[in-house]
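Laboratory data are not the source of any read-out in this text; all were calculated from the coordinates shown. In this text the structure is predicted, and so the values were computed from the model without any measurement. Cβ atoms are built from the backbone, for glycine too; each structure is taken alone.
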Structure 1
Amino acid sequence: MREGVLWTNLSRREISRRLAEMGTPASRHVVRKLLKKSHLGQRKACKKKSMGMHPDRNAQFENIARLKALYLQQGEPVISIDTKKKELIGNFAREGTTHTQTQVQTLDHDFPSAGTGKLIPHGLYDLARNEGYVHLNTSVDTSEFCCDSIAHWWTQHGVHQYPNASRLLLLCDGGGSNASNRHVCKEALQKLAEQLGLEIRVAHYPPYSKHNPIEHRLFAHVTRACQGVIFHTVGIAKQFMQKTKTTTGLKVTVDVLDGVYAAGKKCAADFLQTIRIRFDPHLPRWNYCALPQGC
């Protein structure tokens, strides 16, 4: 806690007892009034302080804003992507409450070995259409899975929603399955561009950023729709995730991808010689394009 800031984690009952021991008896109700008078209320710690500030942070935010405006104005798809928090499948407790007639009992320890697997939800959020897509897998969160998720969205939805599109803008963080500093990620992205026949532009949010749109516009609402629900099976998770709605018209589509992926995969030995990634002159580590064959 900060020095010089008045605070306590004692209950009103405990404060009352200690005051009595000091010779100043006060009931819990009096303590409540004193706390209120001193503007001491129950508060929860908020994750607000950034762990760092990159010198190019503002420049990248300005670049992302420019790219978003350009693509949206021209009717090209702008997609925010990320992997949501992984969930254990089985009789495990989850945060949140539900209205039930009897007590819901779950295992008292969250040992993965006691369940039937781990659920990996990869999400895509369409900024122009306010639509979310969640693809579930029980294998490993890899760059290959990330690109398969994007490919599934495009073939099932994107190609029909954007029939004249020749390029796609992906907004994402800089780590995980879409890490900005991993060759295996760029190799998977290059294969995706060739598979879809689209120029895929990637813009990474700078380190320590919490501004990826999918976090606030999709994942927060999916979490709310599933609060307190026990994910006994992948089917139950899908059922509740696809019920996600908001008053602003958010629609969510959930599919299960059955692919099996392997962690620790390396890129091809000749990838750096055959790479078809075009890096921007401005902040190239965070901004680049994967080009389809013939470009």
Structure 2
Amino acid sequence: MQAPDKVAVLGAGIMGNGIAQLAAMAGMTAVARDVSAEALRRAGDAIDTSLARFVKAGKLSAHDAAAARGRVTLTADLAEATDGASVVIEAVTEVLDVKQQVLGEAVELAPEHALLGTNTSQLSITTIAAGLGEHASRLVGVHFFNPPVMMRLVEVIAGLQTRPSEIERARAFGEALGKQVVVCRKDSPGFITSRAYAILRLECVKMLEEGIATAEDIDTALKLGFNFPMGPLELGDMNGLDTYVHAIEGLADAHGDRFRPTVGLRNMVAAGRLGRKSGAGFYEYEPR
């Protein structure tokens, strides 16, 4: 697969705008589409801030940063986003019905030759693809990690009906973005990474609830002992504890009670302690 000329990213949230920025930094034209004007505004701000950090760190020249920003378009128009796209990546919320709806609309507008990917961290590719009818064999999981511009890995996942050629195209796309690609060849909930990390994070939550150590010391131990860039509890706060509980409930349904959320974790979500976005989670945060 040649490097795509245009990448359409459906969803302009944290992952969506990051994938769009990543594609633009790799020299591709990128369009991030979202139905929310506020989400598009935040996406533009996030991309500007991220590029500025690359410049400040000396990892990108001001000229190259400006050129990358110029290759990103933000739009609410699905037809505009998908028109002429070589790659279409869905990056909306981890809700099956939403993903199926967005992809179902996109597949009717995107070129027939476009690589069709879903950026899910745990939902079944086969189940998502079931909503695409005759196009089910085109869908492949393309799981980026947060933040996409910094994390080195892309996980490609085969659905039951995914054509082998689409797996190889997805691998080539990830490599064109400068990423290391691993392939999960069986569509098992959680795939490789989310399944392993979810259970590790849950064990950290249990240690915190048992009073084994503070959140700070648990995170420090994992960062320094295993070279993690962020501690599991820090990462939970960044991504949102409601998102995490939703994810591990799905894994518990698939793999058993070892993934079942603790009562304490459920209570945190019920109390609105969702992490950074609510001002408190495992840690307390200054109001924005």
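Tabulated data for the structure shown
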quantity	calculated
Label whose coordinates, when helix-only ellipticity at 222 nm (-39500 (n - 2.57) for each DSSP H run of 4 or more, over all residues; to 500) is calculated, return -14500 (choices 1, 2)	2
Label whose coordinates, when FRET efficiency 1/(1 + (r/R0)^6) of positions 249 and 273 (r between Cβ atoms, R0 = 35 Å, to 0.05) is calculated, return 1.00 (choices 1, 2)	2
For 22 (relative contact order in percent (Cα under 8 Å, 6 or more apart), calculated) the corresponding structure among 1, 2	1
log10 I(q)/I(0) by the Debye sum over Cα atoms at q = 0.07, 0.08, 0.16 Å⁻¹ derived as -0.38, -0.48, -1.30 - corresponding label from 1, 2	1
Structure responsible for 4.1, with distance in nm of label points 7 Å out along Cα→Cβ at positions 209 and 233 calculated and labels 1, 2 on offer	1
Answer label among 1, 2 for the case where distance in nm of label points 7 Å out along Cα→Cβ at positions 241 and 257, calculated from the coordinates, equals 1.1	1
Entry that produces 15.4 once mean count of other Cβ atoms within 10 Å over residues 89-96 is calculated, selected from 1, 2	1
